[in-house]
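Novice: See the structures that follow.
What follows draws every value from the coordinates through simple rules; no lab data is involved. Nothing here was measured: the structure is a model prediction, and the numbers come from that model. Cβ atoms are built from the backbone, for glycine too; each structure is taken alone.
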Structure I
Amino acid sequence: MIVGLTGGIGSGKTTVAKMFHALGVPVYYSDLEAKKLMVDSEVLSGKIKALLGEESYLDNKLNRSYIANKVFTNPDLLAKLNAIVHPAVKDHFISWVKNQEFPYIIQETAIIFENSSEDRFAKIILVTAPEKIRIERVVSRDHISIEKVKERIDNQWSDEKKAALSDFVINNLDLEKTSFLVAEIHKQLLKLSSFTSKF
């Protein structure tokens, strides 16, 4: 059973993903794997350079700040970049899934609803947090301006819109409460996966 785990920038979805992983659940970190593929695949890096320029890479590493500055203020360019990267990540994910034996697996991914891929998941978990806290977390983590964070938030759907389409919502403010919710959702997903496997 494939479960999607999503949330806006700064919501703490990676923290939640790690909590599931600690419970033994295989987790595929889409953003991390995408960055690896963008460096390791010559085909992908060639397409990205053609789209965004040679400056997209520095010393054979992703020039993340350059790429972010180019795409997060240009929805058309962001869509073109996603059209290059997402199919490669999808193929990599499919081959990864084949090697997993746990009752369910989680794909942690920033955008599920934005690119209409919700039908690929049996269940979807949304991680939320107040916008002010999300901005503070990203400014502290990425050392970028509040304006830059707001630009990225504006490129994603609102939590309210995503919550209406999600099966579980975790408001990630207090780590103890978040951990408790993760454990409860984990129990439900184990029950669901054992039920669906009988049919």
Structure II
Amino acid sequence: MMTISDRPASPKREATRMRNREAIKAAAWQVFCAKGLDASTVRDIVTTSGASIGTFYNYYGTREAVFQEVLADLADQIRTITQAARASQTALDPMLAESYRDFLQFILGIEGALDFCALNQHHIRSYLFTLDATSGLLSDIRSDILRVMPGATFSPHELAQVANLIVANALEILLQAREGQDLDVASAVTFITRLIVGGIGSWDTSSTPPK
């Protein structure tokens, strides 16, 4: 027999739940951009969101939990954007360049994103590669590398390492950026793409060797 707790939430209650979660996450983003996770408190997030302490704890047990969800949402968007950027490319160089360019432009278009990266470097490094979205992103990259490098001789382990390095290089560009310093997207894209292509191109046996 279905109990009250087993019954699905009403549309109104579900809408309220979603509004509360989004308000808390939006407030947490502001706090993490201004103070960083280490210097922030649950009270900071609650005050900024206008929610009550009880409401916060209904959805998140800790500030770390809301940080991870904020980061996961960002990673989901990055996966979608970069996947679309790579999809139309048939060679490694333009595929990476388009993906990096769209990634950097997306991040720079978010208010406070560079501050978020600068203030939360340790936590981003700790959590990012544990997220489902990041696992999906890495899987997408591995598939796209094999698509544009059909003659590649990577072992599965080597291919996984290449995908990790492609993501890690982009992450480092952001984590090393600082407020007040303009990030030259074109130069960053050229540098990272050249670095990766020059490094892994020798694994593609279908390419013509230099004379």
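Novice: Thinking of I, II, which structure, once distance in nm of label points 7 Å out along Cα→Cβ at positions 98 and 122 is computed, gives back 2.0?
Specialist: For distance in nm of label points 7 Å out along Cα→Cβ at positions 98 and 122, the value 2.0 is produced by structure I.
Novice: Of structures I, II, which gives 37 when relative contact order in percent (Cα under 8 Å, 6 or more apart) is computed from the coordinates?
Specialist: I
Novice: Given 17.5 as the derived value for mean count of other Cβ atoms within 10 Å over residues 26-33, which of the supplied structures I, II does it correspond to? Before the final figure, lay out each step's value.
Specialist: Numbers: I: 17.5; II: 21.2.
Computed on structure I.
Novice: Output the label of whichever structure in I, II has the greatest value of Rg/Rh (Cα atoms, Kirkwood Rh).
Specialist: Checked I, II; max of Rg/Rh (Cα atoms, Kirkwood Rh) sits with II.
Novice: Related question: Starting from the value -17500: which structure in I, II was helix-only ellipticity at 222 nm (-39500 (n - 2.57) for each DSSP H run of 4 or more, over all residues; to 500) calculated from?
Specialist: I
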